[in-house]
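What follows are several structures.
Laboratory data are not the source of any read-out in this text; all were calculated from the coordinates shown. Values in this document were obtained by computation on a predicted structure and should not be read as measured data. Cβ atoms are built from the backbone, for glycine too; each structure is taken alone.
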Structure 1
Amino acid sequence: MSFLQEFAELSAIGATPGGGVERQAGTAADGEARRWLVQRLTAAGLAVDVDAVGNVFGRAELVPGAPHVLVGSHLDSQPRAGRFDGAYGVLAAVHAARHVLAEVAAGRLRPRFNLAVVDWFNEEGSRFQPSLMGSGAYTGALQVEQVLAARDLEGTSVAQALEGIGFRGSAEPPAAVAYAELHIEQGRALERLGADVGLVEGGWAARKLEVVVHGVQGHTGATAMADRHDALATAARLVCLARDLVDEFPDGALLTAVGRMTVLPNSPVVVAREVRLSLDVRSADPDLLERAHALLLERFAAAAERGAVEVEVVRSSLRPAARLPAAGVDLAEVVAKEAGASTHRMLTMAGHDAIALDALVPTVLLFVPSVEGVSHDERELTRDEDLERGVDVLARLLARLVAGDLG
């Protein structure tokens with residue numbers, strides 16, 4: 001079965017009416033997609049293991065006792081999302097692994113390392129936080145107990161969700177020597193430039209905050225305006241403060257967003273007593289990011305005073321700017337040219353499992369174009385010819401990595 005035929009099958013799992021998918025981590029649809037993947041891994045001759053946080057590995061032992069080149073991405077999605085984000089990279093990894101196994105069997109490739117295809121659990125961070133959960137646990141950035149104890153808005157823990165879909169494993173994950181990932185760009189750069197493949201040199205820094213505005217519950221009709229401590233009114237100001245801050249910096253230098261807001265008691269006739277917001281601030285310039293972060297905190301304090309409420313930052317994390325190994329970028333450029341693909345060196349503004357893995361092993365991240373830069377939406381699209389070209393480049397890259405060409 002061709003890559004496009006298999007991708008159509010995968011895209012039917014959790015499909016939405018608008019042509020996207022919804023497979024949030026640990027849901028029934030995520031479990032179905034993972035079972036589909038296990039079938040493909042087994043059919044390719046790979047031995048399948050699941051570790052304690054639900055990461056799925058399809059291993060091929062080519063050199064007994066040697067570490068593994070990992071290749072993959074994630075099958076989970078955002079709510080009502082596009083079908084390409086993450087899933088494309090997982091299936092591309094399966095096809096790349098098939099290519100490598102065929103080359104080894106034919107005697108055309110002498111492996112130095114083993115290989116393993118991986119589906120990382122909860123890259124998206126929509127149902128459970130933080131994002132990059134499975135890859136973070138693999139690298140040691142997150143503790144297994146911390147991951148399993150995380151709960152969604154309904155109170156279900158990661159451990160319970162994994163048990164519910166049959167993917168709470170106990171296998172020891174394979175030791176890695178390198179990692180490769182193929183992903184859609186999720187931006188417009190490649191399309192604007194007419195480039196076939198993006199060679200990712202590094203990633204933007206990001207600060208992620210969870211902010212709680214504490215007010216006082218009251219009657220929307222009976223409580224005088226002067227007596228109100230409206231958490232939602234102040235939360236709305238925080239959203240605007242974050243958005244307006246971008247305009248104070250050079251164009252394109254800063255990104256901000258509030259992606260989730262939970263309001264209590266969320267009743268039509270009650271002044272909100274509490275609002276919880278998820279905020280992220282991103283920049284390629286770490287110093288600029290810290291200036292922006294400090295300004296936001298100052299303005300949040302002023303907004304709290306104005307609204308007669310309390311603004312509390314209950315969680316704050318920094319994802320530092322990343323620089324992927326130059327040798328990996330150079331190698332990817334060589335194999336892309338061998339495949340007849342044009343390339344563009346770039347940074348990623350979004351987080352990916354590759355950024356997490358780079359803290360542990362040399363990592364290569366490739367992009368293919370996204371039509372109009374649309375992502376995290378049902379309209380997300382990458383053209384068939386770009387999908388197939390990306391698989392070809394990844395297969396060539398994986399063969400070189402398994403042969404030890406990255407060192």
Structure 2
Amino acid sequence: MASTLIAVDDAIQHMLSAVAPLQRFEVVDLMAAAGRVLAEDQIASCYVPPADNSAMDGYALRFADAKAPLPISQRVAAGQASQPLRPGTCARIFTGAEIPLGADTVVMQEEIVLTAFDDVCVPSDIRIGQNIRPKGQDIQAGQCIIKAGTRLDYRHLGLLASVGIAQVSVFLPIRVVLLSTGDELVQPGEPLKAGQIYNSNRFLLQGFLQSQGVEVVRFIQVRDRFEETLTALEDAADSADLVISTGGVSVGEEDHVKPAVEALGQLSVWRLAMKPGKPLAFGHVKDTPFIGLPGNPVSTFVGAHVFVLPLLKRLAGESASSSSLRLVGRAQFSVTTQIRQEYVRVKATWQEGQWCLSAYPNQNSGVLSSAVWGNAMAIIPPATQVVEGSEVSFVFYTTPNPDSN
């Protein structure tokens with residue numbers, strides 16, 4: 001049995017090597033670019049700041065003139081052009097204003113003393129060049145400020161705007177079709193009959209995908225029938241960049257997704273050495289990538305983070321196509337793994353200079369409340385014994401709340 005299970009890292013690498021970024025672009029206004037993946041390197045066409053400017057409200061002067069009282073020869077506010085500084089004088093200047101030609105030092109207004117004639121007396125301990133932000137201190141003209149493959153957020157938008165870029169080329173959103181299989185599934189709002197359950201996976205996955213900037217173009221609920229599964233997968237592949245299903249990938253008599261995928265294309269990954277989520281599947285339906293997640297909601301949740309997320313990043317052209325950043329925490333639980341890598345839902349809290357990980361009491365793959373209670377997954381490799389106090393790797397799947405218990 002163990003030899004038939006695929007290691008998680010091997011499965012991820014295979015999936016990433018089996019797909020390529022989708023080469024579809026569009027040009028959008030900067031204000032519409034948040035959350036999109038940049039398709040081209042962005043090169044600055046100007047300097048930031050564009051000229052030497054004052055970091056303070058104060059007085060601009062030549063350092064060599066600082067020993068004598070200096071008359072004020074001009075006033076320079078931000079947004080105004082300055083004139084060359086007359087020797088033996090200073091300029092009243094304000095934060096962000098351009099340094100007059102010839103000035104090399106700014107003295108903040110709190111440090112000067114005015115004479116009865118309103119000349120400026122400068123303290124003796126000033127330094128040449130102080131309080132001046134030099135031209136290009138932040139950005140040089142011709143510099144690449146953001147590389148292609150970056151998912152843009154508010155920081156990038158501000159940086160792009162600072163060099164005058166108004167539009168950018170971005171990859172088009174990934175189009176996903178979602179399938180839920182199972183005669184037992186009922187949509188929320190409908191009455192439950194005996195043997196039925198509400199379809200939580202649809203909403204879990206669709207919300208997750210939308211948070212990643214994915215366009216969910218269609219949802220199909222499929223009964224446990226081979227022909228119906230075959231038709232649904234074929235239709236999905238014709239309108240999607242990625243097909244994601246939940247349920248039907250195990251070995252039961254009512255699990256029709258695996259044979260249907262194999263009839264329409266190929267299945268290259270199936271049955272992983274992980275818990276939860278062993279019966280996860282990956283392949284292609286026709287030429288469209290397909291990933292089949294197990295039907296248990298926690299297995300779907302874990303599979304979305306461990307496999308779907310890096311796959312989405314790869315398809316979207318995002319340069320950071322690996323999984324989430326792994327951290328190290330101190331376990332406040334015990335577990336012993338056998339042949340499978342386990343993903344334990346935990347709550348990570350910062351205590352006395354380290355992350356401490358408490359595990360949800362019930363780690364069953366049907367207990368979705370564990371994902372809401374926690375904020376991270378501890379990753380326990382195969383054949384590992386964890387006791388309280390052990391160091392373990394973990395990844396956050398949501399922002400930790402310092403006030404949570």
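Listing for the model above:
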item	result
Identity of the structure behind 24 (criterion: relative contact order in percent (Cα under 8 Å, 6 or more apart), calculated), options 1, 2	1
At a computed -11000 (helix-only ellipticity at 222 nm (-39500 (n - 2.57) for each DSSP H run of 4 or more, over all residues; to 500)), which of 1, 2	1
Winner on mean count of other Cβ atoms within 10 Å over residues 179-186 once structures 1, 2 are ranked, highest first	1
Ranking 1, 2 by mean count of other Cβ atoms within 10 Å over residues 203-210, the structure that comes out highest	1
Which of 1, 2 leads on FRET efficiency 1/(1 + (r/R0)^6) of positions 155 and 259 (r between Cβ atoms, R0 = 35 Å, to 0.05), largest value	1
Read-out distance in nm of label points 7 Å out along Cα→Cβ at positions 91 and 395, computed value 1.5, structure in 1, 2	1
Parent structure of the calculated result 8.2, given that distance in nm of label points 7 Å out along Cα→Cβ at positions 11 and 115 is the read-out and 1, 2 the choices	2
If Rg and Dmax of the Cα atoms in Å is computed and equals 22.4, 82, the structure in 1, 2	1
Test item: distance in nm of label points 7 Å out along Cα→Cβ at positions 131 and 379 calculated as 5.2, pick one of 1, 2	2
Of the structures 1, 2, the one that 0.10 was derived from, the read-out being FRET efficiency 1/(1 + (r/R0)^6) of positions 43 and 75 (r between Cβ atoms, R0 = 25 Å, to 0.05)	2
